[in-house]
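Each structure below appears as structure tokens.
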Structure I
Amino acid sequence: MLKKKYTILLIIIIIIVIIILFFLSVYTLELRSFSDNELIFKRIVLPGDKFTLKYTHSVSLTPVWEIFIIDDNYHIVLIETDFLDHGAGLPYTAFNQEVFLHEDDKFKIINMHRVMPSPIYYMVGEIREIYFYFKDKEINLSSLLGDKLITIRIYKTNLFNHFSGENFR
């Protein structure tokens, strides 16, 4: 009789775990090469998480930092752009509620709220020295990929697919 109760309890626990694995959503920030869909980076994200893309501007040859945040609806939103000087192709003004300022020896446009399309198509080039930063992770995309188009997006999946290493898309 006691063995039967434990068996029923074990079956109930297994069913609950399966339900959780298949019905609980997780969101991941993913970078993939466009041509072959190769996974470059994947990490679970929550609203408020930030990442940065840093690149060398093609005309001024100075660094530009684009800072993004994941909003409450899991959209990628550009919130700040930092750069060292003015020139062709660099920002020159702020729009709407944005603020253009000079601080920490950089020009900055802050208070931005530019919701990005999904996915973001981003061209990586060897000469542009493009870096990706997320929390404790830094990736030199230029040295890793050379000249390659990548996609950056938030992907919704369930826990089962996430933990099983599902990497097809």
Structure II
Amino acid sequence: MAVRARDSILGVFGDPDTVVGAVEGLRNAGFTGSDVKVLSDTPYPEGAFGETPERHRLYVFPFMGAICGFSVALLLTVATQLAWPMVTDGKPIIAVPPMVNIMYEGTMLGAILFTVIGIIFESRLPDFGPTPYDPRISQGYLGLLVSGPTSRIDEAARALQSAGAIEVVTTDGARARA
């Protein structure tokens, strides 16, 4: 089984129209929507530059957390009542009304914890991979991050430069002015 090496390259742009052209140029060069990410300090709507919107699965995490929290709370309350039974006047050993509050709190706790974990997971944090970045992106410039096989990075750099990138930054910090 061959391991495919991947690399990233970042094109820095001054205005949104050139980014749209660069995304189209990269798509024509054979890069898919998952290979191209737009970096900006301004909250543009998803897909504003012609990139493919990403599918998010954040809604699954609270449901799974709620199921886990409910199960743990149910197990905890039932196991506690069975381990130390308190027989009083013929009432049942497992009393449901006192369990409702604990099961509710366990469900909410599980949903909240799994939601936080889901946000971190869906945000792809932490990112330990070498990803190029330019501080001008936080000053109003736009960045177009292209990931792909190492053999195609030069092709991506040419496509970014021909689309009007101000500068192209590689993962090792090398910069090429257009």
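Listed values, structure above:
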item: Of the structures I, II, the one that 1, 8, 12, 14, 12, 9, 7, 6, 6, 5, 5, 5, 4, 3, 2, 1, 0, 0 was derived from, the read-out being P(r) over Cα pairs in 5 Å bins from 0, in percent; result: II
item: Label whose coordinates, when relative contact order in percent (Cα under 8 Å, 6 or more apart) is calculated, return 47 (choices I, II); result: II
item: Among I, II, structure where FRET efficiency 1/(1 + (r/R0)^6) of positions 55 and 135 (r between Cβ atoms, R0 = 25 Å, to 0.05) as derived comes to 0.80; result: I
item: Test item: helix-only ellipticity at 222 nm (-39500 (n - 2.57) for each DSSP H run of 4 or more, over all residues; to 500) calculated as -14000, pick one of I, II; result: II
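Taken together, the values in this text are just the output of simple stated rules run on the coordinates, not laboratory data. Predicted, not measured: the structure shown is a model, and the values here were computed from it. Cβ atoms are built from the backbone, for glycine too; each structure is taken alone.
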